[in-house]
Structure I
Amino acid sequence: MSAKMSREDFLVYDEVKDSIRAYLNITFLEEYGIIEEAIEITQQYEIIVVAKNYIKYLGILMKAYEEFEKIDVAFSSSSLQKLKQKIDEVENVYAIFTSNKFYFNKYFVSFSRENELLIYIKTNMPNYFDDVYSIMLREFKSMYNYEVNYILQTLKIILNTYIVYFEKLLWKEAISSPKISHTFFVKGFTKIDTKSYINYFFETTYPYSNEYKEMKRMVDEL
């Protein structure tokens with residue numbers, strides 16, 4: 001890098017964006033890995049990506065899964081078990097990422113302390129340091145916000161899509177189990193699906209409680 005470089009040159013210097021991009025790629029390596037894997041899975045199995053919000057049904061579906069396992073430990077196929085593992089993985093990353101997305105300052109401080117360009121400027125061209133630092137801060141914030149929004153929206157779509165296919169497979173395999181079918185027939189079920197299962201939970205909640213109201217709203221939306 002030449003000491004004669006002008007301040008205008010720094011404004012278009014590709015190393016700024018390249019260094020930011022490299023840092024974000026490492027920082028969000030796990031999230032990018034999940035996204036890439038999900039894309040491969042949807043392409044391989046020709047899965048239709050779902051836009052509707054099914055995340056709110058995840059809790060009740062997992063309750064059903066756990067109850068079915070108690071009734072018939074062998075009811076779930078390897079496909080259903082693997083899908084559940086994928087949902088658990090994505091849900092965990094989504095929850096952590098959602099809570100950490102506002103930690104912009106922490107990420108920028110970490111980035112700026114280790115950035116070779118800033119270290120070089122501070123050591124060899126101190127008169128330019130404040131200008132370059134401001135440029136990096138602006139570019140980092142812009143690129144960080146873009147990546148965070150992209151990752152959040154994509155993880156949400158992936159989670160929704162997995163949940164929809166988990167729901168279909170869950171009820172299919174539950175119905176195929178004589179033990180589960182008999183148990184819920186005795187309980188008065190005429191059909192085993194998400195709506196019927198949520199209605200069944202009405203009996204285990206207090207009328208007019210927040211949980212009851214939330215379940216009723218969910219049933220009305222099905």
Structure II
Amino acid sequence: MRLFCFFTVSMVIVMGCFDRPLTQEEPSWLEVTETAISEVGYWRWWTQNTSGAFQVEFGGVLLYNKPAKNNVPPSSLLALRFEDTRCIATLRRYTGLEGIPDDWFDLLAKDEMQSPTVICEEFTLTNTENLKRIFEQSEETHYIVGQETDLMSIKPVDAFLGFWAGDIGLVIVAKEMSPVTADGDLTPQQILEKYEQWWVYWREYWKRKSSGNPMPKDYACEVTIPLKE
């Protein structure tokens with residue numbers, strides 16, 4: 001298990017839009033995964049192997065996992081594993097933010113860099129037009145696998161990811177993608193269930209916080225603040 005890294009994030013005020021159970025009319029599991037990561041998540045780590053698999057790890061994800069111990073919060077980590085990758089590119093833009101080293105991508109892989117917060121509106125697993133817009137904002141692009149034509153020729157059946165975390169980002173196009181926790185791969189149904197369970201946990205967290213019997217401090221809960229009635 002890698003060490004937790006420091007990060008900054010804007011707080012989210014919850015007004016009830018997620019405070020309800022999922023039904024068959026709710027978003028797909030991919031859309032739920034997208035929301036669960038991008039609401040208050042941060043980019044924690046990445047790795048790849050020689051067989052063409054590439055894995056991106058996020059923290060602060062709104063999927064419930066049973067705590068490992070009674071005195072610790074649930075793990076908020078989720079990795080996305082991409083198989084048979086066709087395009088992987090790092091992105092960099094210059095909007096005035098300072099302190100990003102030139103070797104930031106390597107530092108993330110070594111756990112030697114502060115974890116940058118994902119920008120909610122600039123994160124996609126489901127919309128190819130958003131993926132291309134994210135890519136087109138880059139002022140400095142480095143290809144790890146493939147090239148621009150591989151990204152622009154994306155097919156509806158492809159798995160993909162595109163996001164900005166501050167002024168650094170990533171785009172991936174692959175044959176398939178699997179969400180992974182420390183307990184193994186998650187099925188689409190498990191994603192939906194864990195998302196719903198997180199909001200149950202979140203309500204209990206804030207109920208106990210105000211009652212004088214708080215649960216172990218949880219970053220994702222703390223920055224997802226309920227609207228006062």
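For mean projected area of the Cα convex hull in nm², for residues 109-188 alone, which of the structures I, II scores highest? Largest value of mean projected area of the Cα convex hull in nm², for residues 109-188 alone: I.
When distance in nm of label points 7 Å out along Cα→Cβ at positions 77 and 141 is calculated for each of structures I, II, structure I gives the greatest result. Of the structures labelled I, II, one was used to calculate distance in nm of label points 7 Å out along Cα→Cβ at positions 165 and 181, giving 2.0. Name it. This figure was derived from II. When relative contact order in percent (Cα under 8 Å, 6 or more apart) is worked out for each of I, II, structure I gives the greatest result. Here FRET efficiency 1/(1 + (r/R0)^6) of positions 45 and 133 (r between Cβ atoms, R0 = 35 Å, to 0.05) was calculated and came to 0.85; which of the structures I, II was it taken from? The structure behind it is II.
Suppose you compute log10 I(q)/I(0) by the Debye sum over Cα atoms at q = 0.07, 0.11, 0.17 Å⁻¹ for every structure in I, II: which one lands on -0.22, -0.56, -1.31? Matching structure: II.
Quick check: -7000 is what I get for helix-only ellipticity at 222 nm (-39500 (n - 2.57) for each DSSP H run of 4 or more, over all residues; to 500), calculated from one of I, II. Which structure matches?
Source structure: II.
If you line up I, II by distance in nm of label points 7 Å out along Cα→Cβ at positions 93 and 197, the top spot, with the largest value, goes to II. Once FRET efficiency 1/(1 + (r/R0)^6) of positions 117 and 149 (r between Cβ atoms, R0 = 30 Å, to 0.05) is evaluated on every structure in I, II, the highest one turns out to be I.
Read the figures in this text as sums done on the coordinates, not as results from a lab. Everything quoted here is computed from the prediction, not taken from an experiment. Cβ atoms are built from the backbone, for glycine too; each structure is taken alone.
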